[in-house]
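Next come the structures, one after another.
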Structure I
Amino acid sequence: MGRNKLERFRQNEENPHVVQAGKKIFEEIKGQWKSFQFQNHHPLVVELACGRGEFTVGLARQYPEKNFVGVDIKGSRIWKGSSQALAEGLNNAAFLRTQIELLERFFAPGEINELWITFPDPRPREGDERKRLTSPRFLDCYRQLMADGGHIHFKTDNTGLFNYTDEVLSASTDIRIIRKTTDFYLSDWKDEHHGIRTRYEKMFMEKGETIKYIEFCFIQS
């Protein structure tokens, strides 16, 4: 392991914007994000597979009245966003280092007010369907964790994953698709994202890929 990576891991251990194994808060945070991490009662917004945290940090800058948590397993990735949050004093931005499959260990039912799924691995092989972050398996998880009326945003460059997600959502009787587009930057909603683009989003757009987007919510019974 290189010196740079080791130094980043050391900084993550000291950075209050990082919640990870080895810290007391890691074991106690479930259901307590607003009080333990942010010390306020603002809405909680979570980004899955946040990578370097460009989107989490960007949204935190734009919406100081909300709390943002980026989730990723790679400590060297979240080092970037967490360091930026620390440098800018963005106390409404934090990063959770864990596998997405373990979300229910760290968020209580109804705790998440808004969820972002940004450019996840498309997992194109049929055998990998259960690993797709918009598969029924993961939707069942989100269904438990989302607060009443909470919205979920999905962005991808991958046409296959977009079509798969659209089909799964449309077949679910308790899901309402609020809006969708196969070219986000030609839609009427592009300004709502304030020009915030992840590293991968920029890469895909430079290759000529259009960005697909779906916003949806669960219908309360």
Structure II
Amino acid sequence: MSSIKATRFVCEPPFTPFAPVWDYTIAQTTSDIDLESLAEYILIKEKEIISEYKEDLNDGMTSLGDDSLTARFKYFNVLKWDHPECKKLLDEIAEFHEIYHTNVAPEYTPPKMKVRCWANVLRKGEQITNHNHSIHPHTYLSGHFCVKTEDTATIYYPPYINSADEEIVMQNIPGEMTLFPTWLVHGTSKHEHDEPRITIAFDIVYNTEDVIRHADADNLIDL
């Protein structure tokens, strides 16, 4: 893992008890994971998973639809796949998470966490529409890892946004991993190339009975 770039977004101090407040950090780092090998494997698994799972699909408000790998996110975990780069990715997520929470919230010691992790494959003309992953009281951190992302960007939408000028546009760089609060709304630019756009997304969740019961426990893995 290379050096980490972190950007903090914090509001001005409120002057009234009714003014909106926010304070969050988006952090990025890069990895030396073998992207070509991982991309090839994801495309193989995409065919297998789409063929196997046809019912109870949910694309997570991404607008990718029921034909997508994303719509089957609850049926698999990339970090459990028998591929060396997937195992390496789990280690990288764990290390990045440790650095993130130690620096962003040094007074906070998280309990044992688990990770849900899936892959997104976009074809020419597709994009991920604006969504977030959760807003419940146990909401924690999410992230994504760029595998093949030519000329695309992830756009984050701050709370209480007033105009497009306030959107946070981050270019997708292959090999780059990003961490951000799970509640933060985000989407992508349109994919305009013939080769698939491939990313890996993940949620870090509390390892508590109440949370796990609602988080597809069979497809979570210890962080």
(message) Can you rank I, II by relative contact order in percent (Cα under 8 Å, 6 or more apart) and just name the one with the largest value?
(response) II
(request) Supply the structure label, taken from I, II, corresponding to distance in nm of label points 7 Å out along Cα→Cβ at positions 27 and 179 with the calculated value 4.5. (result) I
(message) I have 45, 39, 18 for Cα extents along the principal axes in Å, for residues 19-106 alone, calculated from one of the structures I, II. Which structure is it?
(response) II
(request) Kindly point out which one of I, II the value -9500 was derived from, the read-out being helix-only ellipticity at 222 nm (-39500 (n - 2.57) for each DSSP H run of 4 or more, over all residues; to 500). (result) I
(message) Suppose Cα extents along the principal axes in Å works out to 44, 43, 37; of I, II, which structure was it derived from?
(response) I
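Every number here is computed from the coordinates shown, using simple stated rules; none is lab data. Everything numeric here is computed off the predicted structure, so don't read it as measured data. Cβ atoms are built from the backbone, for glycine too; each structure is taken alone.
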